[in-house]
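**Student:** Below, each structure is written out as structure tokens.
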Structure I
Amino acid sequence: MAEKIVTIEIDERGVSSLDLEGFQGKGCAEVAKAFQGNDTVTRSVKKREYHVEPPRVVVRHVGSRES
């Protein structure tokens with residue numbers, strides 16, 4: 001699993017920014033929303049990774065089931 005990094009910067013005026021690395025697709029938006037809380041977003045820039053859907057995981061059970 002790829003490393004995920006969340007960087008939050010708050011300047012001297014109290015203006016904050018959030019940078020997410022290692023997230024893809026809608027997972028990125030969900031994490032950003034969780035950090036946002038009740039704050040208002042004044043500017044949002046989506047990185048290239050936002051538009052990439054993470055690979056699907058398929059689980060297959062091999063073998064027979066006995067009744």
Structure II
Amino acid sequence: MVTAPPVDGKANKAVKAYLAELFKVKCNTIVLAAGEHARRKTFYFKSLSEESLADRLHSLLQKSC
């Protein structure tokens with residue numbers, strides 16, 4: 001969960017750091033593509049293919065059930 005305030009991009013940075021930890025990639029390989037000032041955001045993973053990202057997401061979902 002991200003608890004950083006939405007001030008000066010702190011929440012966006014916290015979300016990037018959380019995603020990097022979750023997907024085991026470097027933070028600088030994640031790009032905020034849309035939604036800088038919105039609740040709904042779109043992130044782009046430069047270091048992962050669509051297939052690799054889907055596999056990791058599937059694995060994460062399996063662990064949470």
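**Student:** Can you say which of I, II returns -5000 when helix-only ellipticity at 222 nm (-39500 (n - 2.57) for each DSSP H run of 4 or more, over all residues; to 500) is computed?
**Tutor:** It was calculated from structure I.
**Student:** Ranked by percent of Cα pairs over 21 Å apart, which of I, II sits at the highest value?
**Tutor:** Result for percent of Cα pairs over 21 Å apart over I, II: largest is I.
**Student:** Matching task: 1.1 is the computed value of distance in nm of label points 7 Å out along Cα→Cβ at positions 9 and 41. Pick the structure from I, II.
**Tutor:** II
**Student:** Continuing with this model, one more query. Taking relative contact order in percent (Cα under 8 Å, 6 or more apart) as the criterion, which structure among I, II has the greatest value?
**Tutor:** Top value of relative contact order in percent (Cα under 8 Å, 6 or more apart) goes to structure I.
Every number in this text was worked out from the coordinates using simple rules, so none of it is lab data. In this text, all values refer to a predicted model and were calculated from it rather than measured experimentally. Cβ atoms are built from the backbone, for glycine too; each structure is taken alone.
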